[in-house]
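Enquirer: Below you'll find the structures, each written out as structure tokens.
Read-outs: derived from the displayed coordinates by stated rules, not from any lab. These numbers were taken from a predicted model, which means no experiment stands behind them. Cβ atoms are built from the backbone, for glycine too; each structure is taken alone.
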Structure 1
Amino acid sequence: MESLGAMVAFFSQKVREKVTLIRELSLKHRLKADGKSSELQTPAAFGLNHGAYRSVRSMVEAELRAGVVNFSRRTDSGSRTLLRLHRSLLWLKLMLEGLSEGPGADGRSKTPGELSRDAYRVALAPHHSWLLRQAAKVVFLALPDRKYFLQLVCVQTQQEATPILRIIIRALTLVHTRTQRILTEYDVLELP
């Protein structure tokens, strides 16, 4: 998302914050499990290889067992935070799918702003407040043209972009599908 530039910086910042929160929760969980009060914050210290946060499934299971996930009020849990990242991934995937398509039946290609708005309506707007939805509308109006976005994937034409974008979309779809399956299995898709 960061490569999409300053116009989606708000979304990029939110993603960074959520990733940082999951790392901090992982570290807290590991320290608690090890009976320690502090430790250097290195990638190994986060317990991402062996701890409860080593996978999506292990994190969700550990948080549900520990009662960290609350279904009636907002809590700082990796599961809730991952759900928000999961929705953002869907937004990005949908937007890139639109960008990978050529002109519609009317011969016109949708602008990145229109594609982002349409993807937002599906993936994120149902979970956002009215104020945040209004702010997103403004951001989408200010997005640069399609040519700018094509240059981000190092191409000049739609024909060059489509195969590259489809590779990216396949990878995003794989991650989204696997995460969706786990979140559905543990019934955490509607956390507050």
Structure 2
Amino acid sequence: MVAKQASGSMSSTTWDMLRRREDTKSWVDVVWFKGAIPKLSFNMWIANYDKLPTRSRLAAWGLPISANYPFCSNYEETRDHLLLSCQYSKAIWTEIFIRCDPPQSPLANWSELLSWIRTAPSSRLTLLRKLATQTAVYHMWKQRNNVVHNHISLSTANVFRAIDRELRNIISARRHMKGFDSLMVMWLR
């Protein structure tokens, strides 16, 4: 028994020495939270670190591709343009803002998006904003990949319909969890 405890302690000590610890990030609560969907959280985590393989990043790595965004070839495809400032993404955010209360001014960058999520007047609206944001980021990135790899472009209405369907399913599946019981009413208003 003592040998087991000693080896367990040795393993954890070794692990702690090998693993690089970082300070807790200020955005951790927006990415990882109770009731979050793992695939959406993972995608949001990558987006939050600005590590999505956008065309501008791929071109910077030396790939022989245009850095322009396929929806509006006038701008470089960066995370903020793709997910926030492009007319395509703005149309999707408009639908989300109808249900989650719009920000005071248009979102100009990623930190403003995170701030908007956190400044909700209630914890339930904060939860709805987290879920809606993660779902929107996931579906916009999925649509971007659909255009780039399959040359199939869906309308913003179709992408929002997919976001809406997924959010309704998430809320319905978790309706008995604390905080989720009134989200459907908030989303459907």
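Enquirer: Please compute FRET efficiency 1/(1 + (r/R0)^6) of positions 51 and 99 (r between Cβ atoms, R0 = 30 Å, to 0.05) for structures 1, 2 and give me the label with the greatest value.
Expert: Numbers: 1: 0.20; 2: 0.55.
Going through 1, 2 one by one, FRET efficiency 1/(1 + (r/R0)^6) of positions 51 and 99 (r between Cβ atoms, R0 = 30 Å, to 0.05) peaks for structure 2.
Enquirer: Where is FRET efficiency 1/(1 + (r/R0)^6) of positions 19 and 59 (r between Cβ atoms, R0 = 30 Å, to 0.05) largest, in which of 1, 2?
Expert: On the way: 1: 1.00; 2: 0.35.
Once FRET efficiency 1/(1 + (r/R0)^6) of positions 19 and 59 (r between Cβ atoms, R0 = 30 Å, to 0.05) is worked out for each structure, 1 has the highest.
Enquirer: OK, next. Which of 1, 2 yields 35, 18, 15 for semi-axes √(5λ) of the Cα gyration tensor in Å, as computed?
Expert: 1
Enquirer: One of 1, 2 was used to calculate distance in nm of label points 7 Å out along Cα→Cβ at positions 139 and 155, giving 2.5; which?
Expert: Working: 1: 2.5; 2: 1.4.
That value comes from structure 1.
Enquirer: Which of the displayed structures (1, 2) returns the greatest value of relative contact order in percent (Cα under 8 Å, 6 or more apart) on calculation? Write down the numbers at each step before the final one.
Expert: Working: 1: 24; 2: 20.
Comparing 1, 2, the top value of relative contact order in percent (Cα under 8 Å, 6 or more apart) belongs to 1.
Enquirer: Taking distance in nm of label points 7 Å out along Cα→Cβ at positions 75 and 179 for each of 1, 2, which is largest?
Expert: 2
Enquirer: Moving to a separate point now. Given -21000 as the derived value for helix-only ellipticity at 222 nm (-39500 (n - 2.57) for each DSSP H run of 4 or more, over all residues; to 500), which of the supplied structures 1, 2 does it correspond to?
Expert: Working: 1: -21000; 2: -19000.
Value -21000 for helix-only ellipticity at 222 nm (-39500 (n - 2.57) for each DSSP H run of 4 or more, over all residues; to 500) corresponds to 1 out of 1, 2.
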